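Structures given as structure tokens follow.
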Structure P
Amino acid sequence: MLSNRTRGVRYVGYRDADRALPFAKYMAAHTDPAPAPVRRAFDSPPLAPLSIPDFANITRDLRPAGYSTIETGYGRRPDGVLFVAVRTEMPRVTAAMWDWWFGWHSVCSARYKLWHPDAHEYASVRDDRTTAAIPDRQKYVGNTSYVDELVGPKLQQLGIDFRDPRRQGFTIPSDQTIVFGRVGSSIAPIDLGWLAHQVRPVPGGAEMRSRFYLNMRGLHRPDLRQAARAMRRGASVDPTDLFLGLDVARDLLMHCGQEMNHLAGFLPELHREFAARP
């Protein structure tokens, strides 16, 4: 039985019930450090505003081959949009493992915590498709993940609506994947930005090229059930959440660098053991 059946509970780390789960051996006491390029970018000034690419160019930025002038860094464009880029090297990892992961982890907080033991507190999903006889990508594309996590010192309660990246105009070869989503609040019907993670093969494994664009606000249809659950867990929403500053971009750079590097370290073993299970 998944520990997430008690859907009103939010906490850091594992409790006794979590430690009895079959994948608990992959839960670390702490998250691995971010790679050196991420730590250097975190300790450096933000990117020059005019150097940051426009969101409209994201499909060119995350094209199947080649690199961009900015692969790791954070900053704010002249129009106020926040930008974060992180490149993560992932030995032994494949794009297919990440498609499986995004379809598998969100149904259970204990699975989600594997990704970032120090910051991930809660996860649920709008539709549990883990037992459906469909490709892994279809288990999360068109679905919404609801998470409570620490980004820096701030607790965020987010709803991530995963979209079909091809409809956005991305080109995705068969040995690559792009995880693309609209990031919003799990309580208020407000969108905050976009995320995209490209995974493509390199010698010895894969690389992930992540992009976040925040302060690109919009509205979405509220999920009243999920909003009520988030409120019961303890709402973290305040008016300043709608006006994200450079501190959020800098903290998100570090958070992404930590979680992607951490999970990549054992994702091949996790996938080999659990990909055949619901």
Structure Q
Amino acid sequence: MLEDNKYYGFTNDEIFGSIMQNKRFCKAIIQAALPDVKVVSVESIDAQKELGTKSDKISKSVRLDIAVKDKAGNLYDVEMQVNNNHDIGPRMRYYQSSMDRDTLDRGEPYTSLSRTYLIFLCAFDPFGKGKLRYSFHLYDDEDKSIQLKNNAENIIINSKGSGSEDVDLLNLQRLMNDDKIESKGIFKEIQNKIQEYNDDPKRRNLMRTAELRMKEETAVARKEGREEEQKNTVKSLTLTIKEMRPEINETDLFKQIKKNVGSDFSLSDSDIKAIIHQNMK
């Protein structure tokens, strides 16, 4: 059940998308995540931009939360990560590769690749080290002075971390944690705007609807994940039992698998039989 008096903060999908489409707000948040980089004025902002579908309809596509381009041609992808799925490394790798493929056309030299900044705003610490900001580059394993300059930087902001005295970064952390921002400035403006959204009945209805939709999509994804895992289990059992008993038929194999998987197995009998049949060939 969704609460009518619930506060929807910066990490809420609808709030985050609305705030980040304001160029001033967007630039301030990116600059806070990149204190050592001079962020040039934002030229364009694409919310929920889908990559990976230009020419390849088979490969997995990726939908960027906020894709930003500045006037110098640098690209920024800002992602809000609320749940820890323990896949931060592979996820960032795939997002980075998708950004690169989308910006380089056939025949262009690799030197034409734009400088990219992939920023993950995490409501959890993916490494358990307590740092507020993690920054990643490619270095030689033995000599860190040798850097592979690929013009790509991966940044993770851990809202539960500490260890920084940068005012803007600390305000970004407060924003992510729904902590009150006392000092005047653009982050206070952002927090005031979020409160306006919460006070607007129409926007609250949109946020409640989006939250319900997200919960439904998560439930479906979990169900699909369980089904895929169970299909792999049936396939593995089929191949193992067949190797041990080459003479076994599909009916007896089905009975053996049903005996092994137990009563909490949700895959239907017809699906199990179809997997067995496919792997008995």
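Each value in this text was obtained by applying a stated rule to the coordinates, not by laboratory testing. Remember, predicted model here, so these are calculated numbers, not experimental data. Cβ atoms are built from the backbone, for glycine too; each structure is taken alone.
Of the structures P, Q, report the one carrying the highest value of Kirkwood radius over Cα pairs in Å. Write down the numbers at each step before the final one.
On the way: P: 18.9; Q: 22.2.
Going through P, Q one by one, Kirkwood radius over Cα pairs in Å is largest in Q.
Among P, Q, considering only distance in nm of label points 7 Å out along Cα→Cβ at positions 245 and 261, which has the greatest calculated value?
Values: P: 2.6; Q: 1.7.
Of structures P, Q, the maximum of distance in nm of label points 7 Å out along Cα→Cβ at positions 245 and 261 occurs in P.
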Here helix-only ellipticity at 222 nm (-39500 (n - 2.57) for each DSSP H run of 4 or more, over all residues; to 500) was calculated and came to -15000; which of the structures P, Q was it taken from?
Q
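Compute distance in nm of label points 7 Å out along Cα→Cβ at positions 37 and 213 for each of P, Q and report the one that scores greatest.
Values: P: 2.1; Q: 2.9.
Largest value of distance in nm of label points 7 Å out along Cα→Cβ at positions 37 and 213: Q.
Work out relative contact order in percent (Cα under 8 Å, 6 or more apart) for each of structures P, Q, then name the structure with the largest result.
Working: P: 26; Q: 15.
With respect to relative contact order in percent (Cα under 8 Å, 6 or more apart), the highest-scoring structure among P, Q is P.
For the read-out distance in nm of label points 7 Å out along Cα→Cβ at positions 77 and 109, a value of 2.6 was computed from one structure; give its label from P, Q. Could you put the intermediate results ahead of the total?
Working: P: 3.6; Q: 2.6.
Going label by label, the one that fits is Q.
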So percent of Cα pairs over 17 Å apart, for residues 149-228 alone, computed for just one structure, reads 66; which one of P, Q is that?
Q
